[in-house]
Structures are given as C-alpha cells and as structure tokens.
1. Given a computed value of 5.1 for distance in nm of label points 7 Å out along Cα→Cβ at positions 33 and 97, which structure among P, Q does it belong to?
2. I have 1.9 for distance in nm of label points 7 Å out along Cα→Cβ at positions 65 and 145, calculated from one of the structures P, Q. Which structure is it?
3. For which of the structures P, Q does the calculation of distance in nm of label points 7 Å out along Cα→Cβ at positions 129 and 153 return 2.1?
4. When percent of Cα pairs over 20 Å apart is calculated for each of the structures P, Q, which structure yields the highest value?
5. Hey, volume of the Cα convex hull per residue in Å³, for residues 17-88 alone derived from one of P, Q reads 112; which structure?
6. Where does the value 26 come from, among P, Q, when relative contact order in percent (Cα under 8 Å, 6 or more apart) is the thing being computed?
7. Taking -11500 as the value of helix-only ellipticity at 222 nm (-39500 (n - 2.57) for each DSSP H run of 4 or more, over all residues; to 500) derived from one of the structures shown (P, Q), identify that structure.
8. Out of P, Q, which structure matches 1.2 when distance in nm of label points 7 Å out along Cα→Cβ at positions 121 and 137 is calculated?
Structure P
Amino acid sequence: MATITVKRPKLSFVEKLYLPAIFKGLKITAGHAIRALKGSTPDKTMQYPEQKWDHELPEHYRGAPALVTDEHGRERCVSCQLCEFICPPRAITIIPGEIPANDQWAKVEKAPREFKIDMIRCIYCGMCEEVCPEQAIFLRKDYAITGTTRAEMVHDKTRLYEIGGVREGLVNKWNELK
C-alpha cells in the first residue's frame, strides 16, 4: 500500500492571524444586531410555556411515539419486533406474549406482553412508525413530554395506549382473509 503525502498550503501572514475570519464574523453579527434594532427581522422567540406551538406545528413534525388500537379497542401490535430492531438508540423494548388458543383471534399468534419506550433515549426519528406492518405505532404531535424521574419517562404498554388513542382503518392482524 502506497503512502500519499499531501502538502499543506502556505498561509500568508494575514491568514495566519485569522483577522479576516474574525472581521467577517463580526460583520455578520453586527448586521443581525442592526436589523434587530430596526425591527426588520421577525421575532422568533417564543415565551414558553405561556405561548405554545400547538396551532403552528408543521405538517411534517415528528413527535413522540405511541401505540394505537383499532376502532373496536383491540391491540394492533403483533409483537413482530421490527420497531425494536430498527430503533437506532434502542429505546423500544418488546416482550412478546401468546394469545390463548381458545381466543377468537388465536390465528394472530402473538400480542405484546410488555411494550416499553424510553422517551429519554428516543430521538423521534419516525423509523418505528415507518416499519410497522400493522400501523400500530404512530408519532404524536406532542412536543412537551416531561417527567420528574427517569422511571416516569419510560412509557409502558398501558401508558402508550392511553396517549395513542384509536386509529380507524384496515388492520391486517384482524383481516379474516389473512
């Protein structure tokens, strides 16, 4: 394997002092300050929590993940664990459980016994929502997720269903033809 030597460019005396870069930065900062004093720039500061973004959230905003049920109150999740495997920070933990053989929906085979999302670790990337084949996990338009302890920030299955709500539409899990 050959070694390639790259020559560094020679800097002039003025470039070595970094004065042009410093003056350029000061010029940009002064320009912003003058525009702010004249009032020609829009105010981007929000006084949170008195002011909220609720009515101004962009359509593409990705909030916190939550589990949803179908219109009959049944779990959509089939414990396929795709969301757990795709999650970059490993914030999702699923322990699959069996559906009793005498149940009407025993053909589904699995349902989550435990489903936890650590909201401190979650980066709100939306990959869990994209990979879910049953559309069981959705990202809410909620940006104010708080807790006083770490344990409060780990949402279990009941909490995820509570904040997720109901989604209508075809669910492959409950499809009789499948």
Structure Q
Amino acid sequence: MDLFLKQKAHSGFTLIELLITISIVAILLGVGLPSFVTFIDNNRVTAQANDLVYSFHMARSEATKRGVEVRVVSIGGSDWNDGWRVVANTNNDTDYDDAEDILMQWDALDGGGSLSIATTNSPTDTYIAFNARGALLPNNASFIFTLVPADCDAIDSRIISIQPTGRSSVSRGDCS
C-alpha cells in the first residue's frame, strides 16, 4: 500500500542542462557549417568540370562511332555559362540546328560560377568539333576552359584543356 502513496519522481531535462546542450550544438554548428558549405561548393565545381569533360569524351566517342563530325556547342554563343550540347548532323542536312541533331544537353552553370574559353588555332569559340578519328578540327587547334567558382577564395578554379588529339584533362588552378 505504501507504494501507491509515494509520488513517482518525474524524469526530464532541467533548464540548465537544456541550455548547455543548445550551447554545445551551436558551437559545433558554428565550427562545422562553414567547412560543410565549402565542401558542397567544391563538389559543385568538380561536378561541373566533370560534366564538361564528359561531354568532350562523349562527342569524341560519338564521332568515332558514327564516322562523322560531332560538336560540343555552346548554347549561348561565346558564353559557355548558359550551357552546352553535344550535336551531330544526324539528318544529313549540313547543319547542327535541328532538334534531332542534339545528342545530349547540359543546362546553365549553377552556384554563380563562370566558364571562360581560350582557343588556339580555332576559327571559333562557340563550338568544339571532333572528326571521325576523334581528333579536334582543325587538327592543330587546342582549347582551354577555366571554370571559376563564385567563392574563389575558398575553392580552386578548374582548368579543362583539350589537346589537338582530342584528349581532355582537368587540373586545379588559382583564381587570380
């Protein structure tokens, strides 16, 4: 009978315990959140560089598979920030403008980064052409893309180069 008369003790957090826990969580978030944001931004820039390199590999592969010229074309003319597409003259009408000519398309860059191009021995900076052997057209051309992230103080830029043989590579660069 004494068991029923005794009051049961309530368990829970005191106000002091709750404030200490919130303080520890705030400190951990204050330390960890900036590095996590940098991690996400770095992965975004890496993914964008990999998308561009993949489009070059795909265009080169399609050119050798189809035995025709395949191009990586900027959607925005000389402004590659608007996105790009891999196109082939699939309907033999000597242009690359038809919807059926598009093999794959990438949208505009997100995250505030910018993509610029420098060409050597190329008549245009709006597209990159691969011949049936997988080499660049013209055969002495080379291209260097620079992908600069929005927060260039914390993240390195990416430099994507395409050699006359058609091979592409990515390296890190500074933002100056």
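Each reported figure results from applying straightforward, stated rules to the coordinates on display, with no laboratory input. Computed from a predicted structure; not experimentally measured. Cβ atoms are built from the backbone, for glycine too; each structure is taken alone.
1. Q
2. Only one of P, Q returns 1.9 for distance in nm of label points 7 Å out along Cα→Cβ at positions 65 and 145, namely Q.
3. P
4. Once percent of Cα pairs over 20 Å apart is worked out for each structure, P has the highest.
5. Of the options listed, only Q reproduces it.
6. P
7. Q
8. Of the structures listed, the value fits P.
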